[in-house]
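Heads up, there are several structures right after this.
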Structure P
Amino acid sequence: MEETIKNQKIMTYRETMEYVEELKQYGSVPGLENIRNLCAKLGNPEDSLSFIHIAGTNGKGSALAFISEILKAAGYRTGRYLSPTLFEYRERIQINGRPIGKKELCRQMSRMREICEELTAEGKNHPTAFEIETAIAFQCFKEQKCEIVVLEAGLGGLLDATNVVSNTLAAVFTSISYDHMGVLGNTLKEIAENKAGIVKPGARVVAVKGEPEVMEVLQKRAEALKLPFRVADPGEASNIKRSLGKQTFTYKTYKNLTIHLLGSYQIDNAVLALETMEALRERGFSIPEKAVYKGFADTVWQGRFQILSKNPLFIADGAHNRDGAGRLRETIGFYFTNKRILYIIGILRDKEQDEILKATCPLADQILTVPTRGERGLSSYELACKAREYHPNVTALDSVEEAVEMAYLLADKDTAVIAFGSLSYLGELIQYVERITAGKGGNEIGRDSHGKQRKD
């Protein structure tokens, strides 16, 4: 007998993905009313879960990856909720690093469609796609008996759908800089105040050391609720050694830690993860030192200064705002002093294209632009026009595939091809580069069956 939810057939995976596309019409609506309505219909699954809630401008995904891998290594059944995804929709909901299964997603989304129909029949707003996904994540984590959920805020903090949670073990803040100013505020103080909204009574507050006005906002929020406040200071990391395969460093009592995420900014995210572990230990969680070393060694995060191939050297990075662009420039300057740099760039329309291009273009010998899709998409021609204000050698291309193929034609052994910008196109680019390198028999670097980077 075909499984049903009440009187409704469970959607196929294709129907589920079509429904997800339909949900985009509801846009993005700040506020907690819709998510509260959804969660109430489900019996408030979030109330039976414990969260590490992460907010910030850059580094949320990397910090989430470090933290959840350490917790998994320590033996905790760990849920992950993240966005956006690179390769597949199901990546946004994970348990112990494995994405939600297709059948499970279909079951949950079919149930959610019925709940949305009930809500609209009651005269309430139809929830957005992100609100629905968030509610599904909570329900899955409850059903799968996750002991800890590492939860990435979508946009801001205070009015983000993820902020419906109340059982926050630690509110964790990655670097906070300028992004989404039209929604979050026009000053760093306003942006930080919005993100500080994830701090809840009883939580530990952990933040990477940042701009003074940001730290003041976070500290005041912690003090107002009489909460402990820990600062992760990357300046205390020592004995840092970097190669194109790994980074090692020492931080406080941890000697010679190894991470495989490249880029100077990943040291920041790693020390933030270490301070988060200390905060959890203060709350009684058992996190052996060996779990920290193993968790760091096992952490993979796609699209963050990720080496896709070595001949030519081809790198993908998700720098999509002014802070990310500055960090990318810093990393390129460290690794590639003697390399010719060729960029592939795709940026969404609502991002600070001028700030990103101003920071990165001076390092390039040649720039290829690609279009980004959707309502927020920007054509390659428009982006090329902007890039030409900062660099004379810019070519607009019609597709990601065309840009990758041209990059291969233009690159030699002394060239580093660096694709960056919106994550919305990087997943497609990464998969295309991997198909090319596999076809050439030169797939030095790829992904295993669980999406983890491997070296063949």
Structure Q
Amino acid sequence: MTDPRRALPAVGTVLDGVQVRACAAHWTLAMVTDAVRALLTAARAGAPLPADDAAWAAAVTRHLEARTQASLRPVLNVTGVVLHTNLGRAPLAPAALEAMAAVARGGSTLEYDVAAGARGDRHAHATALLRELTGAEDALVVNNCAAGLVLALQALAAGRETLVSRGELVEIGGSFRVPEIMTASGTTLVEVGTTNRTHAADYARALGLRSAAIVKVHRSNFALEGFVAEATIADLVPIASGAGLPLIHDFGSGLLLDLSAWGLTGEPTAADAVRAGATLVIMSGDKLLGGPQAGIVLGTRAAIETLRRHPMARALRVDKLTFAALEATLALYRDPERARAEIPALAMLTAAPEAIHVRATAVAAAIGPSATVEASEASVGGGAFPTARIPSAAVTLPGDAMAIERRLRAGRLPVIARIAESRVRLDLRSLPPEDDAMLVALVREALA
């Protein structure tokens, strides 16, 4: 019997096709050749063989489009999780995007003092705004919140002991655990209290000659209820100061505005955390603050200067784009109403449920008669307000939920939805209003 694979054309024969060779105008001849070889290899394994020059050109195009597609690309988030960690957390404000574009075009004052005509200090960027908005004596920006904790412990407690409550040895996203981060900083953990109850006296009893710091971790991604107790920063300040130790508060969320008027209660603001009296307060830039990924360390002038001079500060520093986006975002907070309106995360979290329902009704009508609108519950995400459920509205799509969800993800711009009660739901709380028209177009393509 003749092996059908013997009938496969040679690579050169396929490349002689006019339409296949034309593909090299968009890519390169070398890339087209590699694509033809890959398709022939697939055909030897049983994949369908293109029938003619046009079919080969189409197959080569599909192969190269998939191969050259960026791994990091935009998506539409209709999961109902506003600060979705897997989807990039906080979308940036227009002012932040403009600031990034401006400094990306060419030279910048990243480490240059224009007034002095000499080298400047990159750590000066955003510092004045952070002091102004939080009341902190000084501030330092590193690449994320965990980096801030690592730097603080390496600079202030390496080779010695750090006291922390057992109830605060939490796991954050991506299987990273606070105790492992702290241990990697070169300090020895001394666990105090119990999982559910830790008192100020537990810290006092645990103090020893090798004690170097006390760490308080804000449990932002879960809640403890029932027979529980914890020592507050106010409880720990006299213990730490009496022992001459720094008190480090891993604050996490980066909230700068009180959101209790919108039902989001129980989360202190950064200014509250600073006023409580910790030596250092460490928080994220891309959660409730609504800016780029960054770790913001607020604190006393002496402690921040110690961190700034530590060799690890260079390894954990941020680039000009992060500084530009962070400064532009922080500047919006000088006018709280403007910040709430222009910072997308805050706008989505505080939008009236009625406004979300109106948008959902319009989106459903544009998709077609099969789409319906249902009440929904959105969440903050990003490890903030873990028990909060925000009234929202979702467009529900009938049909094979798994198949529809796959097609939405496979579109030219992936739509990331969720499935509930065997139906695809598009929660508009987590989608900026300006993306509604694009969502309609993508859903219609997927359903077609």
Structure R
Amino acid sequence: MDVEILSRIQFAFTIAFHYIFPPLSIGIGLMLVIFEGMFLKTGNKQYEILTRFWLKIFAIIFGIGVATGIIMEFEFGTNWAVYSRYVGDIFGSALAAEGLFAFGLESTFLGVLLFGWDRVSPVVHFISMVGVFLGSMFSAVWIVVANSWQQTPAGYHIVGDGFNARAEVTDFWQMVFNPSSVDRVIHVWQGAFLAGAFMVLSVHAYYLLKGKHKEISYLAFKPALTIATIFSLTQLFSGHRSADLVAEHQPAKLAAMEGHYQAKSPADLYLFGWVDNKAQKVTGLGIPGGLSFLVHQDFNADIIGLNAYDVKDRPSQVNAVFQFYHIMISIGMALIFLTLYASFLWWRGKLFEQKWMMRIFAFSVLLPQIANQAGWFAAEMGRQPWIVYGHLRTSEGFSKEVSAQQVLFSLILFGVIYSLLFLLFLYSLNKKIKHGPVDYHPTSKLAQQ
């Protein structure tokens, strides 16, 4: 394989591994704010125990997330030097804001929680918890803003020509609020809330199946299920809004997501299928004119298809984009059904009697993770062949001085190191979960009063 393909595989591998952790940090951060808030409101010591248990898990996730995130910033310079020069002024401001205002906020308050719990008041606990949560959310904002600029560039002009061309910021806020950034940030936040809520549901469903920590698991289940239900529903609407923006600004990507080839004709909405790119055909179950209706509220409205573009200007891996997109949609619908049915059982007082539901929840932690990964892959592969949409091609952005052998060696090395990191993460997580929520001594100042 050549340098471009290897560099793309390496970056895809490292970012996919890293992206396991930030959504969990954001989602568990929200749950920690809720648990600590309930402790302040009720004085129920079980909420304090719950908070401190999940804080330990949050710390493990945060640590691995930071370690794996740093690698990608080095990859920009080593593997994607032309791209880094082109977007340096844009990404520099966004990533600097992420480091100063997001990571700094999150890590500072996390230090207070981990090392100063018994030295500060419960109110300071809560303020610090909110600081950690907001820091994780702001971190996502700046990363998604930078990525969204690649999808829908705004607030810039191009300086220089050819190899020396680069984008410079002309309007910082126009760059931040580019056409896709707000909707994509909201969609990413909601996916993160689901990742965190379903992890809490998974762990406490496991405890209930084992007959352990029942009282505290009942307390954890209600807010986690509420968050999961709300955001599985709202994500449906933010996802629809994001698809509308793709239709407006990246019609070739939308066509790839649904395997629509005709240059200008009504488009079907597929529930599932398989795309034959050579024959330009989708085999599967679809709603005739469904995509046309979602975009234009008219089953007969025309949708721009892939054949409206030159082959070199449209995604080449159409079936991969199609499959990742539909995996995300399918899991999203499954989460809506699961949370609504579980809420119905809760309302009838029968949820915890259903062992099969607890088993589903025990494994449900995987579903938001798969959906988040699939959504990112669909978005990034659908943007191809552009690394900056309409301006810089991926084939032009990689480093010319790096050899294929060097990239392959580093890819293998990353594979080994990340495998060890993942095993360490699973070992640490399993150890904390097996240990379970326990009473802490001394307790916080509120519990001592």
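All of the numbers you see were taken from the coordinates with simple rules; none came from a lab. Only a predicted model underlies this, so the values are computations on that prediction, with no experimental measurement involved. Cβ atoms are built from the backbone, for glycine too; each structure is taken alone.
Work out the source of 14.2 here, i.e. which of P, Q, R gives that when mean projected area of the Cα convex hull in nm², for residues 123-330 alone is computed.
P
Work out which structure the value 16.5 belongs to, where mean count of other Cβ atoms within 10 Å over residues 43-50 was derived from one of P, Q, R.
It traces back to P.
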